[in-house]
Each structure stands twice: as structure tokens, then as C-alpha cells.
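Structures for review follow.
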Structure 1
Amino acid sequence: MSDRITIIEDKIISSIKKWDMLPDGCSVVAGFSGGADSVTLTHFLWRYSREHGISLTAAHVNHMLRGEEADRDERFAAEWCGERGINVKVLRADVRAEAARKSEGLEECGRNIRYSFFRSLSGVNGRIATAHTLSDSAETVIMNLAKGAGRRGLCGIPPVRGAIVRPLTCITRGEVEYYCGFYGLRYVTDSTNLGDEYGRNKVRHNVVPVLKNINPGFESAVSRTQELMRRDEDYFEKKAVKLLSDAEKGRGYDAGVLRGAEFPVLSRAVAKLFADSGSGRFGFGHIEAAVKIINDGNGSVTVPGGIQCTVGGNTLFVTAEKPAQRQCWRVRLSLPETRLPDGRIFSVGKIEAGGMKNKEKFHYLSFNNLINYDTILTTGSFVRSRASGDIFKPAGRGVTKKVKKLFNEAKIPPFERNKVAMLECGGKIVWIEGFGASAEACVTSGTKNAAQIIIKECS
């Protein structure tokens, strides 16, 4: 065995162990396109799996985009794996039709289909191995740099991301080709990789050769930079997670706590909130806008994916709830308890006349939670959400205002407003959660029986 193949294989083994990619006895699904990269990956895992008790499955996706060439690749996958006794699963997916149906780009749709297929084969605890190389990672860095990506984008392709492992990110495309030549491995070539139609091909064919001319070890140099970037990114990520933990406040985050963080930490905390809420396409501009409203203490930012970022009442809210999903609701009042649509319990506790004379008890009860009990007995009592044109006369203020204006003054975020419970009796709003009773329904010195309203959070 040549020294070079030994070095290549030692690199792969070291990477697998360093990142704990493939524990002994695990199952792994290898993405198998039939190209040199995936042939190298699958061949290596085939040999490695026998020594470590690993269950190997090769997965091939025919995207049905390249006609006969795609069908050729499918046949090759079945034949190549069959020759070695490797279990192979094949999926035929009309990516063009699916992309049109979902209004996605072909590349994005194809990627989603592939990984969905891989996950269906790997199961809950399995691994998914892809054949990305060090050369792919270097190209990714260049492309991200051209797009103005931040530190995360300059980290390249991570060796491990969840259940996805990439054992070949430690070797170059040249080393892949040497591996195939050494073992006499056949592979197919995707003709779309030969032209410059796609951005990655332009980088691969035109940019990388120039950089290699400047530094023949360009890919290894990029690898060292990526490692440093990842260490820095890991540090800031941990700081961001702690910041969010410290700032957590009910259903939102304390904007004052967030405001005290340095931008590198705060920006990553915001990015994490966006990602966790389901937005996969936000940019640096969205992060900057969110940081600004946090520092300003109010405002709202809309993020791709239907994510709303709002600051109100010194609290940051990030939600995926869309306006179309914020349905109005209305339930008939049932005493002593009424279950609301969101699962909360609207509880009304009667305070008898004798209790009203107990000044200590009266003082203990929150004023905003007290209402004249006799008002509730009015025919037609409902607990409901806001509706267009609602008006309310708060006790003790001598004015009648639109509910919308009251919410604006209280800086209640738009997406939170339909969650606010309001009590309607006889066609009038007599109590609003957080605002208390109306002038007509408030407790006075002449009130015979009062009621205490409590909204309980229930599962």
C-alpha cells in the first residue's frame, strides 16, 4: 500500500474519531450519487463498517432532471452497490414538478427531497453521511465571502451537523480521485458539473485555480482558517445561549437584559431566535433591524418565513404566528370557570358582602382583577378576543377609548393582542385582561358583591 493512500485513509479515520461521527454498532445512510466523491465515501464506509459493526445503507436519488443521464446514474448505483453486497435504496423524484408546486428553486427543492429521503432511511438514532470534501468546503467559503456572509459563513461546511456527518471534509477532491484510482473504482460524471452555468462551477473552474496558483496549499490554508472561525463561533454561540437564558421572561425576553450585551453576542442571540422560530432565509439586515428595535425599546421587524419580531413593554417577542392564523374567538361565560380556546381557565370567584367589609382582604386583591359581581349576571355574558371597533371606558379615567388605542398605549405587540381576554356583558365590554373593569362595572363603596377574576395557565 502506498504512503499516500495511507495518509488519506488516516485523515478520514482521524476525522471520524475526532468528531465522533460513527460510534461502533451504529447505522449509517450514505448519500450515493455515483460521482467520485460519493463512490469514495461509500467504498470507505463499506470497509470501515465491517471492522466496527456498522450497518451501512447507500441512498440514491434520481431527481429526473437530466433525462437518460440521470437514469444511467440510477442503474450505476444499483450495479455498483450490488457488486459489493451493499444495501441500496433508490428514490425517483420529479424535482421540477415538486419545485413548481412549492414555489421553490430546483436546487433547494432537490436538497430538501434528498435529506427527507435520507432521514426516512436513517431512523431516529442513525447517521447520514454525505460526501462533501475539503474542496467543497473551500468553494463554499469563497461563495459565502462573495455574498457578504458573516463569520458563520466563513466556517465552511461543518464536519458534523446533528445526525449529518461528513467524513471527507478533511481531504481534497484531488485526494478523492487518487483514492478511486488506487482501488480501481468506477464512477460517473454529472455533465452539469462541467459547465459554468452554476455559481459553484464558476468558482471551481475559474477562481480556485487562480488561488492555487498563488498558494498550492490553498485548500489546506482555508481549512486552518475554518477551524479558527469555528472555535470563535462556538465561543460566541455559548455566550448567546446564556444571554437568552438570562433574558427569558414568560413568553418573551427582557429587552433590557438583551440591550446590555455586546453586538457580537446579541446578534447571534437574535439569529438563534429567528432560526428556532422556523426562519431559514433571514439575512444580516434582518438581524441589524431586530437589534435596533431592541436598543430603541420598541418597534417591529418582519423576517422571512412569517416570523414577527416585536419589542413592546420592554419585552422582545419572536413568533411564527401569521395574521391569518390569529382568529377571533368568543365563548359563553360559565361560572365559576370558563375554558378559553388557548387552554387557559377564566376563573370568577365571588366575594360575599361580608368579605367586602374586610378591608385587608379588599386591599390584598389586585384592583385590576376586581369587578362588580352583579354586572356578570347580566344576560348575554361572553369572554372573547378583541374585535374591530371595540370601545372601552376604563374605571377612574373618565374617558372612552378604542381598544386598539389602549393596546397601542400599553405597547402590546400586534401578535399578542388576540390573546388578551375581554369580558362582554349585555353587549358592553366590562373588563379587559391587564386593564381591569370598566367605569360601569368597577367595584365602589356601594358594591354589595364583588368578583375576583383570575386567568389560570393550564396545559
Structure 2
Amino acid sequence: MKGIKLAIASLIAGATLVTLPVTAAEKPVDLNALLSQVKAASASESQINKEREARFLADKNEQGALLAKAKAELAAETARGEQLKATFDANDKQLTELTETLRQRSGNMGEMFGVLRQFAGEFKGIFNASARRVEHPEQSALLTRLAESKELPSSDDLTAFWTTTLSRMVDGGKVSQLPATVVYGEGNQAEKTVTQIGEFNTVSEGKYLTFVPETGKFEQLPRQPDKAVLEPVADFEQGDGSIKPVFIDPSRGVILSLLVQSPTLKERIDQGGEVGYVIMVLGVLGTLLALFCGARLSLIGGSMRKQLKSEQVIKGNPIGEMLVAYQEHRGDNIEDLESKLDEIILRNVPKFEKGISIIKLIASVAPLLGLLGTVVGMIATFQAITLFGTGDPKLMAGGISEALVTTMQGLVVAVPMLFLYTIVQTQSRRLIQVLEEQSAGFVARYQERLHAAKAAA
């Protein structure tokens, strides 16, 4: 009994150490079978562990081989790096030696190369802005290559550059014709024959052109010079080899470009805005009124001068009225005659001065309206500055133009109005003075007759 218990305990311990699953189908029928099964499982587990150990050892050997291979490659690359470093150092030393040799052998060629690049770059800018670029495009390519070159120029390059500069000097005094694209009107363009007058101007079909470097095309000036300047152009283009006079722009198109930008008289007036129009209308009305008053006073003065030369009464003039009053009041006392003559003078003075005060008013109001336009223009300018700042002057140009133009218009109207007012006022006062002189003469003659009558009595 004791032996059986010991056997059972051994089996339980063995099963605990092995920990192998036993299925219900493999359930032993007795203790011997159970023991056999445990021994078989232990043997299988041992075989599995041996296989795993064998695989682990194989993997370990393989990893060792890879490690050895990696170390060998690292050593090879390290050796290659050292070799490349040595090669680099040798090349660097050789490059330094060669550079020094080049410097010694080139001598002043290096300085000449720098000067050539500088002059080629400057000459390229001048040439590209010239109309001659259309005639010689190959020269533009040469200058670009020389200006951007990083190698010493060859003798052929130096010769080509020298030839190009000489040709530019020759073309500066030559007149030539060539086909080119001309832009005219509202963006229209066509192929036309243009005539280049040295480096100064380009003309076509009797019109002056300007060259646009950005597009490489010619543009017809929207506003051409005066007729006296423009007329010789057509004869010059159709010249038969003889000498033909023509006007040129010594500034190479700058003066012609300024001509386009300079406003005409109408544009100047339009810059004044509504205030400017009012000032100009007042100026026209004041001028017409002054002419009318001057003509009226001239007619009155002419009739008065005729009356002074005649003993007969001429109707329609103040002196004739005074003569009639003198003849009608011969029997009255002198005070009545003086009153009648004064009444005639007072009645005619408003006729002489009619409209003159309006001329003076216009002369006084015109500068004030100009000042009003100035204030309005400056307000617009400050509003533009408030909204857009001072970065773009074109935004303020309208307000500044209105401010300055209206002031000019006010002065242009006021100054002639003052002269016209002075002339008409002087003419009116002269006529009034003549009436007063004639009135005093009539009174004096009447008084002399009274004294003569008393003396005779």
C-alpha cells in the first residue's frame, strides 16, 4: 500500500514538471500507460528543445558572419575615404599650383578681363536701349556673352568687341532704313519701313517714332511736334541722296517723350475742374462786357466831339442836351441854369458807368475762385494721402493740378480784367470831365451875358 502511494506521488510530480496537455482521447487506462505516456512526452519535449537549440546556434553563426562582413566593408570604406582624402588634398594642392601658374602667366589679362566685363555690361545697357538694336541683333548677343563670361576672353572676342564699338560710332552718324514693327493708334501694329537718323531719332511715314526697349518695337508718338517741325520729315524720307533739312532730338528721344506728357491748353483748362470752368466763363463774360462798354463809351465820346464842333444841336449826346437846356433857360437866373445842367450830368453819369462795376467785380472774384479751387484740390490731395499714403505721387497729381491750375486761371482772368476796368473807367471819367467842363463853360458864358446886359442898361 505504501509502495502504491509512492508511485502515485512520483507520477504527479513528473506530470507537473512536464506540463504537457493530455487530450481525452489519449487518457491512459492504468498507471503503466500513464507512465509510458509521460516518458514519451518528455522525450518529445527534449527533441524539440534540441532542435531549437540547434536553430539558435545556426542563427548565431549566421549573425556572426554578417557582423564580420559589415566590419570588413567598414574597413574597406574607411580605407577608400582615406584614399579619396589623399586624392582631394593632392588635387587641391595641384589646383592651387595651377591657379598661381595661371595668375603668373596671365599677367595683366585678369585686370583686362574685369575691365572688359565692366565695359561690355555698360555698353550692353546703352545698346539695348538704342534703336540700332533692331538693325544689329548679333551685337546684342555678343555683348551679353562678354558681360556674363567667366573665362578670359580670346583674341577673337576682343576683336569682335572692338569692331562692335567702332560700328556704333559709325552708325551714330549714319542714316539708314530698315523694316520694323511699328505700333500706332489704339494698339495697332504693322510692318513698316523706318528711317533711323543716327542715334537721335526714328521716323516713318512723316511721323516721329520712339523705341521701346522692353518690346523691341517702335511706337508712333500720340502727339507729334508742331507743323513746322513735322513737315520736313516726309521730304527727308523721300530724299534722292541730296541734303535735306530735318529736326532731330539731341536728347535721343527724351524731349519728344516730354512733349507727349506736356498737356495742351485744353488739357490745362480741364485740369482746373468745375471751378476752372466758372473762372474761364467769368473771364469771357468780363472781356465781352468790357469791349461792349468801351465801344459804347467810344460812340458816346464820338457824338460828343461832333457836337463840340457844331453849333447845331445833335440829338443823342449829353452835350447836345446841355446846349438845348442853355438855349431854353436864357431868361432864367443863373441858379436855375446850373441846376438844369447838373441834372443833365447826373442823369448821364450812370449811363457812362453802366457795367463798369461788374468788370471790377469779376476782377475781384476771379482770384477768390482760384483760391477756392486751390482749397478743393488740396482737400482731394489730402484725402488721397489718407487713403493710399504718399507712395504713389500719381494719386495726388489730380488734386495738386486742380489746386495750382485754378489759381493760375484766377490770376489769368483777374489781371486783364483790372487793365480793362482801368481803361473803361478812365474813358468814363474823361467823358464825365468833358460834361463838367462844358457845364462850367455854359454857366460862365451865361454869366458874362448877364453882366454885359447890366452894363448896357
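Numbers at a glance
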{"quantity": "When volume of the Cα convex hull per residue in Å³ is computed for each of 1, 2, the largest belongs to", "calculated": "2"}
{"quantity": "helix-only ellipticity at 222 nm (-39500 (n - 2.57) for each DSSP H run of 4 or more, over all residues; to 500) derived as -25500 - corresponding label from 1, 2", "calculated": "2"}
{"quantity": "Top of 1, 2 by FRET efficiency 1/(1 + (r/R0)^6) of positions 308 and 444 (r between Cβ atoms, R0 = 35 Å, to 0.05), largest first", "calculated": "2"}
{"quantity": "Of the structures 1, 2, the one that 17.2 was derived from, the read-out being mean count of other Cβ atoms within 10 Å over residues 76-83", "calculated": "1"}
{"quantity": "Among 1, 2, structure where distance in nm of label points 7 Å out along Cα→Cβ at positions 164 and 188 as derived comes to 3.8", "calculated": "2"}
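Values quoted throughout were computed directly from the atomic coordinates according to the rules given, and no laboratory measurement underlies them. Every value quoted in this text rests on a predicted model; they were computed, and no experiment measured them. Cβ atoms are built from the backbone, for glycine too; each structure is taken alone.
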